[in-house]
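No lab work stands behind these numbers, since they all come straight from the coordinates. Treat the numbers as computed from the prediction; the structure is a model and nothing was measured. Cβ atoms are built from the backbone, for glycine too; each structure is taken alone.
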Structure 1
Amino acid sequence: MRWMAALAPALMITDHVMPGMSGSMLAREVLARHPRTPVIVASGHADIGPAPGLVLLAKPFRLQDLRDCVEAAAARR
């Protein structure tokens, strides 16, 4: 993932279920390079819990839920 070396993301939101790697796996890759990046993992699966340093956004969500998660993720920075 050489493209990540040039990034300095202010916030990352990813879905948990993706082909090839989970959102949590992607988050770990990003956090290894940019440990202060706030990360939100969106999921419609009730059985997953947020990994340390990540905020879980349960789907379906309302705008207020997204706003709350962005604030919570930014506070962990």
Structure 2
Amino acid sequence: MKSNLADYKVGDKVILKNVLDSQLTIQLYSMGCIVGEELLIERKAPFGDPIIISVEDSFISLRKDDAQKMQVELSE
């Protein structure tokens, strides 16, 4: 079942399935975050904004608004 990245908790590994905003897709792609990539949720602020994820050996800080535009599935 697909849901958005903001729904998951720290420590979850997810697979990026879709990004609902073309500008965000371009920004994520430039940072090495592409569809099919496994993401690890590293940290979340108390109110969920920002969310820090790791992609391979890089860390990306996302606003909650952007994380809600990223459809993901839990990695197995």
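Where does the value -0.76, -1.23 come from, among 1, 2, when log10 I(q)/I(0) by the Debye sum over Cα atoms at q = 0.19, 0.25 Å⁻¹ is the thing being computed? Among 1, 2, the structure yielding -0.76, -1.23 for log10 I(q)/I(0) by the Debye sum over Cα atoms at q = 0.19, 0.25 Å⁻¹ is 1. Given a computed value of 0.30 for FRET efficiency 1/(1 + (r/R0)^6) of positions 19 and 67 (r between Cβ atoms, R0 = 25 Å, to 0.05), which structure among 1, 2 does it belong to? Attributed to the structure labelled 1. Here relative contact order in percent (Cα under 8 Å, 6 or more apart) was calculated and came to 27; which of the structures 1, 2 was it taken from? Answer for the origin of the read-out: 1.
Thinking of 1, 2, which structure, once helix-only ellipticity at 222 nm (-39500 (n - 2.57) for each DSSP H run of 4 or more, over all residues; to 500) is computed, gives back -9500? Answer by label: 1.
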